[in-house]
Structure 1
Amino acid sequence: MAANLMEDKILESIYESNKNWVSVEVVLNKSLTPSELFNLTEKQAGDRFYLRLNDNMSSFFGYHAIQRFKNNFENKQSIFREWEKFKNDVELIHVNTQKHHLKIVGGFQFSNHKSDDEWREFGINHFVVPEVLISSVNNQTILTYTVEKAQFEMEKLNQMINYFENAQVDTTERETALGNVTRMEDIYVDEWKDLVSHTIEQLDKDQKVVLARRRLIKFDKPISIPYVLNRALNNEKNSYLFILESNQSVFFSQTPEQLLKVEDGVLSTKAVAGTIPRTQDAEKDEKNVQAFLQDSKNLGEHQFVVRSILNDIKPYVENVEYNQKPNILKNDHMYHLYTEIKGTLLNHSYISLIDELHPTPALGGYPKKEAVDYIEKNEFGTRGLYGSPVGYIDVDDDCEFIVAIRSMLIKQNQTTLFAGCGIVKDSNAESEVEETSVKFSPMMNALGVVNENES
């Protein structure tokens, strides 16, 4: 009876709507793991996304893009204009949830000026509106079905609900799920060390440039996304997790770093800079952390980032609050220095903030423009979505964007890993190679791969 009443309300709302699209939301009577969702939607491979927030409670999985806001324009505003236009033409129907969860998910490439074939399937800007969105929030699993009003069928929605509530998935994974490694190579590592040394020579004491390098790994069979995701979820419990598919390319990131969050008119962001490895020996780690908190190089690098963010957000916020001394952000493999910064937005037009904040000195350097120009001229290859702002914007104009560090680009049976480090006047090329090797470890663990030279 209740189900029939719900159907009547849904159909009545659709009938009365004068909009071209409808988005209907229902609560599922079953929770689903991320690997189950990927296995159940294998036919949609190449057209899916997954985002887990770092609260370890909230996640969003979507498939079958009904709208792609995808272009090669420098101006990010075009994406948001398209989203604004679309959401004003959607009837939001949620008879048993307090709010509607429809959102666009995607990212902007690191550079507006430089891209190559490696990232061609994403474009400079790439956001999608999914036909099906499955949100895990507040201990609920919510299915959001968005379709043209003329194409809506209650029978199809019911079939979808039954599919996800009743499907049985065998998620048993063999240890050899990814096959054997046929090639592992740190790309241009010697040339990269030379570049680091050259960069150190060029820098003044108050300058910083972040340089990234790559590692290529090939397997003898295609990489299983559910397998990698499952390992990542088990290995990294305090990071964001982000997956974006586009045809044959899959971007995968495990990142500790938030760029910005907007909720109910309050902007929050985190300055994250300065890194040391975690040993899992509690006593040793505690000594290392205490030394870390006194280390002038890392503290100086961190202050670069804090000052830059405060300067960038100043025109957009009031009542700014932040901790004067950095805290420790703990991940499974690393410790980072971080400072949380909050302020009340002066107006709701915050989109240009993304350009103001990104890249932070932790990803680009300081001064920002000079550092980014240097990266684009001297770094090997293009960063694409590595180090870029990725995230979502919902129908209430709340958003969360993260910085996609600890990333890899997967294509069939091979993947390219990305990691970077901040170069300042007192940096050392060999130690920066070691630091980036540590930063590869989350992806290496997700792949189940060991580099014998680093073990």
Structure 2
Amino acid sequence: MAMGTREQDDQGSFWIPTSALPMSASHPFYEQVNRILDGRCFDGFVADLCRKFYHERMGRPSLAPAVYFRLMMIGYFEGIDSERGMAWRVADSLGLRRFLGYSLTESPPDHSTISRNRRLIDLETHEAVFTWVLKVLAEEGLLKGRTIGVDATTLEANAAMKSIVRRDTGEGYQEFLTRLAQESGIATPTREELVKLDKQRKNKASNDDWQNPHEPDAKITKMKDGRTHLAHKAEHAVDMDTGAIAAVTLQPADRGDPDSIERTLPQVADTLVEVLADEQAGPHLSEQVMAEVVADKGYHSNEVLTGVGQIVSRTYISEPNRGRRDWSDNTEARDAVYANRRRIRGQRGKRLMRKRGELIERSFAHCYDTGGMRRTHLRGHSNILKRLLIHVAGFNLSLVMRKVLGLGTARGMQGLAARMVSVLLRFLRMIWRIVTHLGAEDTFPMSHCSPTRAAA
């Protein structure tokens, strides 16, 4: 047997495979989201839906539909308002790469790839994905469908007021203000003078006279903060038992609430009927689907109260003070108004009104304020609604995440850790106060006793 020798350290390899590189742990939030999606075969579902948009053999493989819809959900979970921002965020995060199924050597999709897939996949497919998420909620007991609350909010359009033109002459808004200033005696008005003149005008621009040629779907609207802006109207139909969004519609911002609810409620009914027909999700819905609708006084009208009765059984719509009314020629509207009045004045009606404001305003805050869609970066109702449907689907999926993890977004996990540290510090301070207080009580009699008592 030959004598062995001790192996010396050799020069390491110049090339290191990526599999040998240290990898960070996957994000626990997105790992759980993937468990939910993979457990219900989400990838296969969307692949079958989108197969008709791609050629079977020819062409370069495009972005996988499952990756595209996950990217749209990341927009809600991360509070990102644009497709360019989504691409940047994925390229910068190893956790999101793993969520989408990309390795270190693969380039994540850029914003142009995301945009092409959005234009390629039709609106009906996005609606089907939204309904699929609702079925997941129903299986988890987070969708009942019995009582529906309706309300709307405005979204800023991707268009500026200064770019509007007159419908009849094509005159621009700046040209219009300049002409008014010159007619008032200002030969060469400055920008400050034009702004001042615009504020002093009593009759502002109206949608009947003005439009944006680049975004005709956007309408001139006065926002809640008092500014006048081009905007769209997003209307939510929320399950009053769980807070899930059962339907979302996008409509012109100048459309009144009585008109918009006539489009939203049939959309809710169609969606719930589809969920009810599912073997797994249907049994978890309420036995009385679409039995009640709750709304504020902006939706109160004779047409709504009489027409809604064809879809729902009972209405709880706040009634504005219109004074004494003559019902001699419309007894059907009278009966509907009086019945609605009795219901909203009852205890259940008052509870539903308070709950409606809480749940619907919460959905607005999560989807648009912290969710990053208060201002749209797309044009055209079809494009905006595609993004909005998957954005709201992300909100609905966050309800499942709250049930599983106790939080609805990945950012909430950071806040949860901070709160846990804060609670721990408060607990330690309380323990320290107790210990120091007990120590003071032990020394107090010895340090403050009188000589007479000490001698005794």
Structure 3
Amino acid sequence: MNTVRHAAALLLLLAARAASAGEIAGLSASLPPYLEADFGVVFSNDFLGRGGSVDDFRTQQLILSTRLSDRWFAMLDHSILTLSDGVGAGRIDQLAMSVGYGLVQRTGPDRTDRLTIGFGLRDAGSFGGERIQNGFHRLIGSDIEELPYVSGHGTDATLWADASHYRLLGDGGESAFLPGWRKGAWFRAGSLVTTRGQWDSMAAAFATLSRRSLDLWLGIRGDWRTGYTDSVLRETARAESDVALVLGARFGPLVLETVQQFDNDASYGQLRLVSTGRRDAPPRESPARVALDFGFSIPDVHMRVTGRYPLKLPFPVNSRWQRSVLVAASYGEPQYGDDNRAFVRTGQLDFGLAFERPWSLESDWLRLYAETSAGWREQAVIVAREAQEERSDSSGRAVLTIGAGVRVNAAGRSPGWMLRIQTGVYGTLPLADTTLEVDGEAYRLQEAELNVQLGFTVEFE
């Protein structure tokens, strides 16, 4: 359980603090090419870096990626960009969607070669970044960023290529240096161009060590960004154009990576959950004895912890849906609409039913889930005025919650537990709304919400 708590704390802190650089929006995050990621969630931020004097630019990056088939891939990237000082100070969000095709996929005993080409769309505008950033900041007690959105420039088409080469240098025999460890060299280069003339490129070289489910890599990465004219995008591109030292580690489904720039005095880190080589995992014969779900929702930021216990209920004959009772608790202080000085302190407790089934009879890699619950939600308004905060009375309402999504097998069953990556959509419907006042100003609360939830599930067998 300590591992779960530590991972949850890291995930939240990583997503809430400010970064100064990140991956090329529209390309997948770096991973040694001999590891074929079927699904991955990436949180990028400077929490895992040294911090430095720069606390701006690409403040947060979220990447979702999945392998659609043997050669087709898809990625979704959401980045929050800020510029606190200078002409054109403000914020803008970057949203990128990409589809890629594995043109070259050669894997041998001592080398791996991959070349992926693809296309997509990339836009800069207002995509909930302020609400997400300030919601996380309220959750951990950090400063609130009061920056206006600058105008976006519209949607661009993208064309990109991503190449990787891995060479095994030592098989880790007993007589070798570092016996039991495989030694290798990994090279990667990627480039993306847009119809607006923006050009983002990177090249990297790493030394790697591998042993069972543990991988380590250390190397140099160079990034180049050109063609940006808007102030926030231009300054972010300037900050990301540098050479950096990279240190990464994978332990099973968990990947940690830190990137330390040389000249820009900036750094960032990544926390990832990846599913590698699990598509052929056989379905389990019986439901988990108990399961614990941890996740956070966006754009209305809440932490949600759910416990599930299997339950035998009457159901159609031969149904593959597994049933459980659930109890869930959530808490957050999301921003009140577009008002970056007002926040809604929210606590909720739910009881309900959960349903889950494997996508196919042959594999337990991908599972579908649906949940329905009823409970109680308490809300109050907090308004930050200069150096002090004013709080309204609290108001409670009965609430209904419905959620659905997928869980992806990331690790297990050793010993007696399994880790899954979870992503879904949750809708919350209070039975009645209310209006609360702070210093004579009215705020309408207890309204319906629809959020995306990301997190992980630990199942105990």
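If helix-only ellipticity at 222 nm (-39500 (n - 2.57) for each DSSP H run of 4 or more, over all residues; to 500) computes to -16500, which of 1, 2, 3 did it come from?
The value was obtained from structure 2.
Compare percent of Cα pairs over 23 Å apart, for residues 238-349 alone across structures 1, 2, 3 and report the one with the greatest value. Numbers along the way, then the final one.
Working: 1: 42; 2: 34; 3: 63.
Largest one: structure 3.
Just so you know, all these numbers are worked out from the coordinates, no wet-lab data involved. Remember, it's a predicted structure, so these values are computed and weren't measured experimentally.
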